[in-house]
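Okay, got some structures for you below.
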Structure I
Amino acid sequence: MAPRAATRAELARAHDPPYLDRLAATAGQPAMLDADTFTSADSYDIALLAAGAAVQAACHALDHREPAFALVRPPGHHAERARAMGFCLFNNVAVAAAAAVARGLERVAVVDIDVHHGNGTQSIFYEDPRVLYISTHQYPFYPGTGAADEAGAGDGAGFTFNVPLEAGATDADYDHVYRHAVVPVLDRFAPQLLLVSAGFDAHERDPLASMRMTTTGYASIVRQLTVVAARHGSSAFVTEGGYDLTALASCLEASFAAIEGTATLPEAGTENAAIPARGERALEAVRAAQAAFWRGI
């Protein structure tokens, strides 16, 4: 499907109107929005299409009860309500989540598999119990947010679920936290729509981070998320980071196969398998931070 531009009303559910005006003023000219975030003459129009495509993916997943995948640039998860940062102009997945809530959904989950924490998505929904935000990310790392004890506030307390992983985490570490924390929490929340911020920069080839994920490891995560989403509703994926083109291409192809159920994936670890140290330390931090909200993980 060809993307269509996000509307002002769709964008304003996730971003402040004065910020939308500032971004609109960059149309047709280069601009520097922060130390990492620049625009070209065409960036504004392309960003509108990226946010619109994310909304289309969410609506397709809801209308047809089948997974959808929005292949977009620029990414979005660092963009806050009134601030561009980290290559991101509009927060594409947040715009899509807000659109789903506007349709009347009461339980929307966003799972962020990018190597960086999605500070923007977290902040936009930090006090909103209708949107559960889960992130697995390298920590400490850019943008400096995403500690386990950042768990939401007000009515949204417990609906931000950060899983900070140490540099060097492998497929086994990621699999450990998804099987023992992320998937169980999603099952309890029972999202009517699961949105995935699909960043592939935790791959061992990626130049911007220090994780050791492989293509197969990413496919396994995508498969787990697709399966849990199907138990309760539907899923839509929106691309985020990924800066080695070979790794990005292989992860996308493997993700499509995982969503379709045709990927060849390793079996889950046995009872006698060694517990991955980084994954277990991440789980310990999460359990301490989330004990009041998600007992038994």
Structure II
Amino acid sequence: MHLMRVGPAGAEKPAVRVDDTSYVDVSDLVTDFDAAYFEGGHERLAPAVEERVAAGDTAPLAGVRIGPPIARPHQILCVGLNYRDHAAETGQAVPDEPILFTKSPNTLVGPNDPVRRPRGSTKLDYEVELGVVIGRRASYLDSPADARAVVAGWVVVNDVSERAFQIERGGQWSKGKSAATFNPAGPWLATPDEIKDVNALGMWLDVNGERRQTGNTATMVFDPYVIVHYLSQFMVLEPGDLINTGTPPGVGMGYRPPRWLQPGDVVELGIDGLGAQRQQIVEAL
């Protein structure tokens, strides 16, 4: 299934995507796509959706705001420098182990919501990434193969970054990653059965119609299952947690000179099988 949440910010309803033009409202079946949903009790959803589609009980997507496909997670965990070419463009070595940092959970917004440049920002950047959503509580997994059983699905994310905050203000990555609106996600969460091989997905990002990033999950240093297994050795992963797995080359800081995002810029990005996003950059309130 393709899980979605639609409606005004803060009042989204759970839905299931039918195709590019329609969805099924499932708010009478589940409260939200949150920890309680992912932990269990959702097996009845697929047959119910099939029945409603067969009966024509669908709604049009046109004119409907799409929110992030999961409710606010317990935590957003991130992996840095997880593509060799991206490490090279930033002048850093390929890591021997995953580099971990966090983003504030309240960075999560819909895939087409505006991204706000925070106060004092001078080096705003973009990063198309594959997001992993955890489906069940996980701690001390025995192997990367065991991680397959705890993944709820896959999603497109834009790991928006303020590089001056990240690099020049004490070298604290989370500080440069946690401003409001800095984690657009969606348009849908694809359950594992929808993606044949998560390690062979093309990905791209454009700024104002110009291609900036082109990559493939096949070139990750640590694949998603390795990452989930690794994280489980150091912390408890909760249902609904989101993991951003890194970005391919082509970020703004990698250009010479760097090419930072400015108010009015339009960022579009996507991953094969997971849909596309579109954000306009606006000034902070």
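Nothing in this text is a laboratory measurement; each read-out follows from the coordinates by a stated rule. What you see is a predicted model; the values in this text were computed from it and never measured. Cβ atoms are built from the backbone, for glycine too; each structure is taken alone.
Thinking of I, II, which structure, once Rg/Rh (Cα atoms, Kirkwood Rh), for residues 93-132 alone is computed, gives back 0.96? Clearly, the read-out refers to I.
If semi-axes √(5λ) of the Cα gyration tensor in Å, for residues 221-260 alone comes out at 22, 10, 7 when worked out from the coordinates, which of I, II was used? Checking each candidate, the match is I.
Distance in nm of label points 7 Å out along Cα→Cβ at positions 189 and 205 computed as 3.1: which structure among I, II? The value was obtained from structure I.
Structures I, II were shown, and relative contact order in percent (Cα under 8 Å, 6 or more apart) at 25 was computed from II.
Looking at structures I, II, which one was distance in nm of label points 7 Å out along Cα→Cβ at positions 149 and 213 calculated from, given that it came out as 2.7? The read-out was computed on structure I. Hey, distance in nm of label points 7 Å out along Cα→Cβ at positions 29 and 229 derived from one of I, II reads 3.4; which structure? For distance in nm of label points 7 Å out along Cα→Cβ at positions 29 and 229, the value 3.4 is produced by structure II. A value of 16.8 was derived for mean count of other Cβ atoms within 10 Å over residues 117-124; which structure in I, II was it taken from? Clearly, the read-out refers to II. One of I, II was used to compute helix-only ellipticity at 222 nm (-39500 (n - 2.57) for each DSSP H run of 4 or more, over all residues; to 500), and the result was -11500. Which label is that? Answer for the origin of the read-out: I.
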